[in-house]
1. Given that distance in nm of label points 7 Å out along Cα→Cβ at positions 32 and 152, derived from a single structure, equals 2.2, which label among P, Q identifies that structure?
2. Looking at mean count of other Cβ atoms within 10 Å over residues 64-71, point out which structure of P, Q has the largest value.
3. For which of P, Q does Rg/Rh (Cα atoms, Kirkwood Rh), calculated from the coordinates, equal 0.94?
4. Here helix-only ellipticity at 222 nm (-39500 (n - 2.57) for each DSSP H run of 4 or more, over all residues; to 500) was calculated and came to -25000; which of the structures P, Q was it taken from?
5. Between structures P, Q, where is Rg/Rh (Cα atoms, Kirkwood Rh), for residues 144-191 alone highest?
6. Have a look at P, Q and say which one yields 5.4 for distance in nm of label points 7 Å out along Cα→Cβ at positions 136 and 224, as calculated.
7. Which structure, out of P, Q, was relative contact order in percent (Cα under 8 Å, 6 or more apart) calculated from, if the result is 22?
8. Please compute distance in nm of label points 7 Å out along Cα→Cβ at positions 88 and 112 for structures P, Q and give me the label with the greatest value.
Structure P
Amino acid sequence: MRASEMRRPVAPSAEPGAGRWRRVAAPLALAAALAVWTLLVLVGGPVIHLDVTIRDAVVHATADGGWPTPTRAAREYAEVGDPLAAGTVLALVALVLAFLRRDVRPMLYAVAAVSLLVVTVLIPKLLYHRTGPNPADPGNSGTGFYPSGHTTTFLTLYGTALILAAWPLTRWKLSAIGAVIAVAAGSYGTALVWCNYHWTSDVIGGWLLGPLILWTVFAVKTTARVIDRLAEFTERAKPPKR
């Protein structure tokens, strides 16, 4: 693949009028949903009641070794979203693609995704010191559970790896990637709740935040322009071939 193809944004070129609004409708809806959901988590009430109800149901179902096979599978699956594991996969994918395509942009997009992930997840965690559903467990103690960092990491980093591997994107590729990410992230978040690692509302927050990060990295023209300039600077900084 030529380096010029890596410059092509995911979204088509901007058009005036309704076309432009249609392209931003989904991310705007996600941002609004995330804001409303975060507010509901902060104020408590029905969302917290839902969290406790689901947590208690899971604890009851898995008490005394109940449902051992799904529980073991869920715990193994939960490890896949560990930042080190997901970050390693993304780094390897980006490095291989950069080597094969002779283009540094895959690595720059990976760095952009990781950077935005860290900022957007850490800020609410630092501002809202939420405890987990099982604070008695040493591995589940502490605060900063909202939004679910593992859910957001899983969705963002593996989603970035899929998008980079499938580039240049077509409509059917986007649809396929979206379906794969939705199923994988949905099952992953369910595994976290089943293991009593996170409240349900934490996971939902991660489900809403992750796609926004992907959209910002791959569909916002400012991101593409910055990455293009960095790639060109890197290319100019290379020593001349002899």
Structure Q
Amino acid sequence: MAGLTAEADGSYLVMGERVTMPVIVRKAKQAALIYLVPHAAAQRIVDPTGLRVKKLPFGKAIVTLALVDYLDNDLGTYTELGLVFMIADPEHPKATTTYIHRLPVNGEFTYRAGYGIWGFPKWVADLRVDFTDAGVTAVLDEGDDTVLSITARRGPIKVPARPMPMLAYTCDEDGVVRRTAWTTDGQQKQQLRLGGARVELGNGHPIADELRALGFPRRNLVAIFDDHMEATFGEPEIIRP
């Protein structure tokens, strides 16, 4: 399903609907929970893609758990949970470059568009992401079992949102690696807190097993909240067929 072919005008047909480029997110709520994890453990997870995890001092790497509630978006309204690794990109050493490894969503259309166009590792999941004035909670279930639950509190530190150009890498089930340029921004200040997140893991599911291999549950470095996130996603570029 990854690798939908663009129409002559550059758009894509997804479930009978036309998706034009770039895809615009006009409003979303987001929480990014940032962790320092052992680089070797992170690289073992990323190894099959051929990408290299960015290595920090003392043998550490950055992993982010991203929780998003899309409120006004070209792909509809839905929620999303991302497991994301910061990677090294010699061609773009100054860019914020990530590998998106897991991306469960609770909507069929965004799954088909996201995986089909960009190769984003989406699947339709029993996922709930709820933002409140105090913070955010997320629960990922499979059948009668809870795979993953997350709670995070908002922080007292406020900083202005600013445009952040980023590069996102994906690797689909056929091993095709794609790179997508995208930009995130916001209309109001972001809220930061040192720590403030709790993760509980279930058993018998790849995302829980991978987090456990990274040393979870563990303390997050920082939690960043943005209740007025905007984003623009461009065309994917095939890096390795």
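Rule-based calculations on the coordinates, nothing more; no lab input. Predicted model only: the values in this text are computed from it and were never measured. Cβ atoms are built from the backbone, for glycine too; each structure is taken alone.
1. Structure of origin is P.
2. Q
3. Comparing all candidates, it corresponds to Q.
4. Structure of origin is P.
5. Result for Rg/Rh (Cα atoms, Kirkwood Rh), for residues 144-191 alone over P, Q: largest is Q.
6. So the calculation was done on P.
7. Structure Q accounts for this read-out.
8. Greatest value across P, Q: structure Q.
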